[in-house]
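J.: Listed below are the structures to be examined.
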Structure I
């Protein structure tokens with residue numbers, strides 16, 4: 001029984017490794033030459049797998065791209081969880097999250113825009129309930145910790161504050177994928193500063209106030 005279990009475990013691990021290799025190869029190709037100009041045979045070659053193996057994991061190139069888009073939500077959630085466990089005020093944590101996101105967008109260029117657009121396009125009118133729940137949970141945990149520390153206002157329910165933070169983030173992302181030459185880096189910084197001020201207790205040293 002143990003040998004059978006070990007064999008299954010090895011096979012599953014092998015499948016995950018191959019899938020991850022294909023996705024990493026695709027990401028590099030998409031960043032370098034774009035989605036439309038990347039062929040499945042190029043991805044398969046870079047991942048050191050046969051085209052048939054590629055299609056065993058992903059029916060089409062679009063399916064692979066959609067999976068990459070889904071993983072970006074998970075990546076953002078990981079960033080939020082890392083910032084939650086780090087040092088600093090709640091306001092600083094939010095600002096760090098938005099800065100790190102801005103750096104990722106800059107690193108991946110137009111691919112990042114396409115991935116976010118794909119996540120929105122796949123299930124109109126935008127993110128799924130599951131995606132939003134992930135972000136609500138991650139942002140909400142940071143804000144809830146802040147209320148315990150005393151640097152997040154308590155005159156509004158945590159659910160409302162979380163909605164405002166997620167909504168602000170979502171608005172910037174939506175504008176970025178839909179508006180040509182949208183200043184996403186500046187807007188993320190401005191939004192983080194605005195939200196940081198909005199969640200702070202009244203009179204807690206706001207900018208421009210004594």
Structure II
């Protein structure tokens with residue numbers, strides 16, 4: 001014969017005495033919700049062990065039951081609940097099968113490809129890097145010529161005042177530009193194969 005749970009014992013004795021829960025609540029000050037939780041063995045609804053132990057002791061005394069035996073029964077029941085939770089956790093771990101591992105690898109590969117594709121697309125719409133080494137700022141000079149040096153990406157094309165200049169294998173360029181007296185506006189542009197342009201301007205005043 002299956003052993004009764006704590007809740008079943010309380011409920012059987014209460015019903016045998018024909019006592020309503022509302023009366024117990026009034027006499028013992030134990031809330032109806034707590035009484036129902038105990039009788040239904042719903043331990044999730046009960047407070048911490050110290051307070052629950054006090055409730056069980058009060059309820060047992062009210063029904064003239066041996067509260068020590070009932071407390072032992074409570075600890076047995078609560079131990080089984082914790083054991084069941086551990087078993088469920090172990091079963092969940094078992095579900096990580098080779099199929100799950102394979103699916104995880106596939107998901108990681110897809111995520112990697114999406115990130116890589118996103119990076120490549122961003123590079124398409126990104127203009128090439130352009131560094132002007134000389135002159136590094138606007139200048140006032142005396143001579144009517146100026147050497148321009150800089151660096152960009154190897155695949156790019158460089159134009160100085162709309163005239164293309166040669167790039168070496170490292171993406172560096174150099175050109176000498178004739179200037180007029182007064183203010184000269186120099187436009188230096190790097191264009192990649194996707195027609196994205198990076199432009200730098202220098203103002204050179206020849207006195």
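Bear in mind these aren't lab numbers, they're just calculated from the coordinates by the rules spelled out. Small disclaimer: the values here were computed from a predicted structure and weren't measured. Cβ atoms are built from the backbone, for glycine too; each structure is taken alone.
J.: Work out which structure the value 0.8 belongs to, where distance in nm of label points 7 Å out along Cα→Cβ at positions 34 and 114 was derived from one of I, II. Walk me through the intermediate numbers first.
T.: Working: I: 0.8; II: 5.1.
Matching structure: I.
J.: One of I, II was used to compute helix-only ellipticity at 222 nm (-39500 (n - 2.57) for each DSSP H run of 4 or more, over all residues; to 500), and the result was -26000. Which label is that?
T.: Working: I: -26000; II: -15500.
Comparing all candidates, it corresponds to I.
J.: Moving on to the next point. To which of I, II does the computed value 15 (relative contact order in percent (Cα under 8 Å, 6 or more apart)) belong? Each step should come with its number before you reach the end.
T.: Details: I: 20; II: 15.
Corresponding structure: II.
J.: Identify the structure, out of I, II, from whose coordinates Cα Rg over 2.2 N^0.38 Å, for residues 74-137 alone was calculated to give 1.22. Before the final figure, lay out the partial values.
T.: Values: I: 1.22; II: 2.55.
Comparing all candidates, it corresponds to I.
J.: Ranked by Rg/Rh (Cα atoms, Kirkwood Rh), which of I, II sits at the highest value? Write out the running numbers ahead of the final one.
T.: On the way: I: 1.06; II: 1.66.
Answer by largest value of Rg/Rh (Cα atoms, Kirkwood Rh): II.
J.: Let me ask another. Among I, II, considering only distance in nm of label points 7 Å out along Cα→Cβ at positions 178 and 194, which has the greatest calculated value?
T.: Values: I: 1.5; II: 3.9.
Structure II comes out on top.
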